[in-house]
Every structure is written in C-alpha cells, then in structure tokens.
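See the structures that follow.
All of the numbers you see were taken from the coordinates with simple rules; none came from a lab. Keep in mind it's a predicted model, so treat the numbers as computed, not measured.
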Structure 1
Amino acid sequence: MSSSHTDLSKRHSEKPVFSAEKMAEVQVLFAQYPEGKSKSALIRVLHMAEEEFGGWLSIETMDYVAEVFNIQPIEVYEVATFYTMFNLEPTGKYVFEVCRTGPCMLLGSDSIIDYIGTKLDIKVGETSADGMFTLKTSECLGACGYAPMLQCGKKYHEHLTKERVDEIITAYRAGQTPN
C-alpha cells in the first residue's frame, strides 16, 4: 500500500467528532490560554485528533479541528502540513521516523533509510504491503549523540546498524517493543 504525505485527498468516510471525554480535554486546554489565544493549543489538539481518528489527519478531521477552534481550515492545514510529526494519510501500525540531519547522516542514516526501505519493500512515505510499517524521515529528533537513530511512537532506537534494524523489525512484527 503505497502512500505520499503530500496527498491530502484521502478521506474519512464519516464526519469526525471528538468524544465527550476528548472534547472536555480540549476545553481544559483552551482554558489555559488568555481569551482569543486558544489557537496556541492547536498542535496539541491535532495530536489528540490523530489519536481519536485513526492515527492520521484527513481533510475532514482538519476541517473539524478548524470548527472546534473557530478558525479557517487553512490555518489548520498550515500547521499540519508544516510539521513532519503529523500523518496526513493512513499509516502502518508502526511508523519509523529516521533522523536525516547532519550528525545522523554523517554516521550513516542514509544507508539505514535505504536498508529499511529494501527490507520492507517500501520507499520513504510508503507503508509496507502488510500494513505494519510506514517509513518516514524526520528532521532532528534530538539524539545526535546516539546517531543514527529512529523514533517509533515514543520509543527511540539508537546507534542503528543493519543488524539492529533487523532486530527492531522482528520485535515489532512479533508485537513486542524492542529494547
């Protein structure tokens, strides 16, 4: 299942609406900002929307977030498309975000990206045929001393080698979180 992060045409089949619990969290966030400044909570609410609506931000989801904030949809699109941390289409169960900035590149992140792509038969921005893995690149993930590295969810995998990548993929395929 091939994908591209620049294609915003993918759609959810029904209009997204936050659960009552999630909407209460949004209201708590809004209350933390002065009147008229609730847009400062936009990044956090986009993360909440990803969690609530299947791990990605469709056009309908972003439009809904704009309604919640009472802002223009373009204001949400600008944020969601700027940051690589947001998924603009469905992803695999595990998203490998490989750092591609200077220190990681000097220590081989390009070859790690190529190796993961070959191993999973995907290119950057694509999801494996089994729907398990999506490969993305990322700007600095703040672990320069542990390069090359990748992030999967909240877990950092550091000092990557081809052998370590094999171990990581095997563990995730087995439903385990690698050390």
Structure 2
Amino acid sequence: MSIRPDHWIRKMASEHGMIEPFESNQVRDGVISYGVSSYGYDIRVADEFKIFTNVHSAIVDPKSFDPRSMVDFTGEVCIIPPNSFALARTVEYFRIPRSVLTICVGKSTYARCGIIVNVTPFEPEWQGYVTLEISNTTPLPAKIYANEGIAQVLFFEADSECDVSYADKKGKYQKQQSIVLPKL
C-alpha cells in the first residue's frame, strides 16, 4: 500500500469524479486552506451543523441516539460551546475507488486552538458527503468557519483490490447526503 501524491489525486478527481467539487490547487488567501496538497486533499466544512446540547438532559447512547441532543444551525460561522462538539458535513462529495482507503486528520490551524476533528476512514467504494465530528476541547467558545478547510484526507492505494468493499457490505453510511447521526 502506498500514499498517493497530488497528480494522482487530480487524475482520479477529473477522470473518475472521486471528489466533487474539486479544487485542483491549494486555496489559502484569507481562508483556512483547502484543495490539493502534496499528498492529500484539504476538505471544507459546509455551513450545516448539528451542535451538541444538553437542553433535554438526554443521555448520549450510540445504540439509541436521541436527536434532541443536537440543535440544527446553518451559517457561515458556527460557535461550538466550551467542552462540547458539533457534527457537520463536507462541501465535497467523495467516491472512493475499490483499491483505496483514506485517513482523515484535522488541520493544524484548528488543532492549535484546541479544536479536534475526527473522521473515520473512508473505506473502499464508500461514497457520500463526509460527516465530521468537531470537538472543542477548550473552556472557551470556539469558531468554525464554513466553506473553509477543516481537515486533510490522505489517500492510500493498495497493490490489489479488496475482497469485500463498503458497497459490497451495503454499509449503513453509504451515499449519505447530509449530516448523519449514529446508526446501529
């Protein structure tokens, strides 16, 4: 398995629609950068958020998640309360090839402010908008800027295709079109 460079990412995006919309260069003037980097792609966060709240005293249970735990918000700047988190989605829609696995890591600009972005790997043949988990680990409110960079996706291509892909398994988060809450 090897990490794939920028020219491979550009080719897969243009010929196979792997990332849409696709920014072929890194945009950084006055914004938190996004687009192609040397060995990855810096994704953007859309302007749709679900902010965690404890208004209804719900219990967080991944087997039976109560949607009342979240408040919907749309806007260019999302404020995440202290020691809390929000769910969001990417601007980009992904179509991962059968021989590729991705790992996504938060951008250092946010990490240096105590904001951690968690995303599980994009498995072979997974597709959809990525649901992002954005944690504010600080005791202060934190700003997240919509339509700007939030995390970097690294692409790893295997020497051969996997036997069973995410599509083959009919994965529960396949082809998600919005922020998707936990499913069992």
* Structure fact -> Highest-scoring structure on relative contact order in percent (Cα under 8 Å, 6 or more apart) (candidates 1, 2) is 2
* Asked: A value of -1.41 was derived for log10 I(q)/I(0) by the Debye sum over Cα atoms at q = 0.20 Å⁻¹; which structure in 1, 2 was it taken from?
  -> 2
* Using the calculated result -2000 for helix-only ellipticity at 222 nm (-39500 (n - 2.57) for each DSSP H run of 4 or more, over all residues; to 500), pick out the matching structure from 1, 2. => 2
